[in-house]
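What follows is a set of structures for review.
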Structure 1
Amino acid sequence: MQPQRIFHSIHRYLNLYIGVYFLLMGTTGSILVFHSEIDEWLNPQLLRVTPQGEILSLEEIMTNVQSTRSPDRIISITFPRSPEGVYELLINSWNSRIYVNPYSGEILGSRTMSGSLMGFILIFHMDLFLGGPIGITLNGMGSILLIVSTLTGLILWWRRSPNTLKTIWRLRLNSGWKHAVLDMHNMWGIHSAIVVLVIALTGVYFSFPLVGNLVQSLAKGPNGNPPLASHTLSEAPLRPQRVSDLVHIANTTLSGGKIVMIRMPLGPRQPFQVRKRFSEDTNPRGSSVVYIDPHSGDVIRTEDSRTASMGQRFINLDVPLHAGYFGGLFTKLLYVVVGIGISIQLITGYLLLWRQK
């Protein structure tokens, strides 16, 4: 069989059988680009407040939550993104969240991740509702197949004619619907290919720990940050750390920027993690972290995005590259268009297949 026919068969049957999967991932991904904004718009009573005087101390917030709801465990505290924002406390498990007015300490409500529309979409996009590793692995395989589909489509387009480059913007509307559909399929696929490949490659990176670890090792080099081993922590008795003290330590260690999250120790030999975001960070969650010993209150390690190596800066782009955050509103809108555009590819592809029958 000739290479052209092999590529054609792979491209055709791959999209015939799992094209709907590509469509669902593209559509949900487009929605999730503006996840926070849409969630706030849909749930203003839970996620937005009117600024009223001074923000309460974190101790007051924590005390109020613990006395009212008595959560078994607070896992993380996400800080308000704006003066109208709220504190989000992750409790008990990775699925339960409490929202608190930072000015009054009032608990505005709670929900599970799957208890909101955006959370529902996010879970589906991440693991297909299959619960963790299985769904994530299947999504990684889907990302690989999306790469194959995109590359075979580009090869077919390139090999079709010696004057291929002239067809990049060709749309023959007056030559019958078959030519118009073919040109639309080709043109959309060509111009969206780079973005699709970036999304798919980062999807593989997120889905397979082996790939992620390999990329991080290559990017960081031999002098990259070693894992935080338990022996790096103090042997002193565990001393409860005030949340406000953690904020002070993080701001003293890394001046400037804004604290976006405090993650509590997940075990007796694990540190506090205080994440900060600086103006140059493209990740909404920030790319700088201060690790604090829960026994002594000493800083164990600091990761500063402003002084990071080129390899670490590349790693810090993982989420921005996958979700389109790296270029502000322009790239976010571009990713939305490309994600929704997968439906155009699917419809025109099915029409081309139907035409051949």
Structure 2
Amino acid sequence: MPRCIYCLQEKPIEGFSKREHVISQFLGTFEPDLYFQGDTVCDQCNNELSGIETVFAEDSWEGVQTAMLKIRCKKTVRLRGERIKFNLSSDGNLGVFNNLFPQINPRTRQIEFRPHVVIRTNQGGYHVLFIDTFSQLTPGGSKYQATQRWLLGLDRTKIHIFADNDYPLEVIIRMLADLGVTYREEARESYEEDNRGENITMSFEGEMDDIIRRVPCKIAFNYFALCANASGFDEIIYRKEFDAIRNFIKDGTRPNEGLPIRLTSDPTLYNELRSEQRIQAHQVSFLHQNGRIKAKVTLLGYFNYEIDLGKYPLLIDPRTFGCGSLFDPFNQIVLDLQSSPVPILGRQRFALFNR
């Protein structure tokens, strides 16, 4: 019977029906689509671990960025505001515009004002309804009705509408009314079209706890398991050398040696070192270092997470041990990372010995 790499339990194949993506889906979709199904991560662990991914998506630096960059191309986004908060500032007084949810152009990295509705609730944090995406839904359709149920179910305290020429304020108010939401205006301000985003800066502050730390560890462990399976070494992922990282990911149990993850801002690619600019993509890699397997995960080119997966368990010479990939969420492709300056003929894309 299949055996789960997290709970280590053998279960009937029916208990492995869900897809477990190597890179969490809120970080983008890619070709090839890398996931396990049928034999690697059981449905119970998939469900439990999706909870920490939801927290990461809604309450981490990178999670907020995926929403601002519209990598998560959903009609609604929730931001918890418990671990991470951002603030907008300008040369002048932003007024009600300080409540907007900025969207960022990935090429220019300029803040863009696009029509949306910010809904604050008694539970804290807020929800964002993107008007351009929502307007594409068919009134009365299943997705439209699901959005309506979601909106009416919120314990709303404040509603902020940000309109433009394509979607004027009156049009958005009418959209909300059709959904059963009454908007009562308290203030109205306008912002010069020519100055949008140019003199506005954004700052973040927050904290990182073990729930947030577990997600990069999960990405690294999933990627390592993918390469082990592809190389015919699928059994090593169940060995005791990986119990510490496995338990930390599954339930947050810290190893006796301390946290298996360290945060740095150092770039990992030669091109980044040379240009002094980070590549706005996700990088995942692992290699052998001093008898240990060390992984690196970078999401959207921001922080670099260095992760200790465990002791190197093989008797094979580790000099070529390692693999790495770059996941481009904007072009939706996966590129190979390699230490050799020239292409290696016959090189397998995802493998344990790929350096």
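Can you say which of 1, 2 returns -17000 when helix-only ellipticity at 222 nm (-39500 (n - 2.57) for each DSSP H run of 4 or more, over all residues; to 500) is computed?
Here the read-out was taken from 1.
Determine which structure produced the value 1.7 for distance in nm of label points 7 Å out along Cα→Cβ at positions 27 and 139, calculated from the coordinates; the candidates are 1, 2. Checking each candidate, the match is 1.
Suppose you compute distance in nm of label points 7 Å out along Cα→Cβ at positions 67 and 283 for every structure in 1, 2: which one lands on 3.7? This figure was derived from 1.
Among candidates 1, 2, the computation of distance in nm of label points 7 Å out along Cα→Cβ at positions 123 and 243 that gave 3.8 used structure 2. To which of 1, 2 does the computed value 176 (volume of the Cα convex hull per residue in Å³) belong? Corresponding structure: 1.
Given that relative contact order in percent (Cα under 8 Å, 6 or more apart), derived from a single structure, equals 15, which label among 1, 2 identifies that structure? Structure 2 accounts for this read-out.
Bear in mind that the values in this text are calculations on the coordinates, not laboratory data. From a predicted model like this one, the values you see are computed outputs, not experimental measurements. Cβ atoms are built from the backbone, for glycine too; each structure is taken alone.
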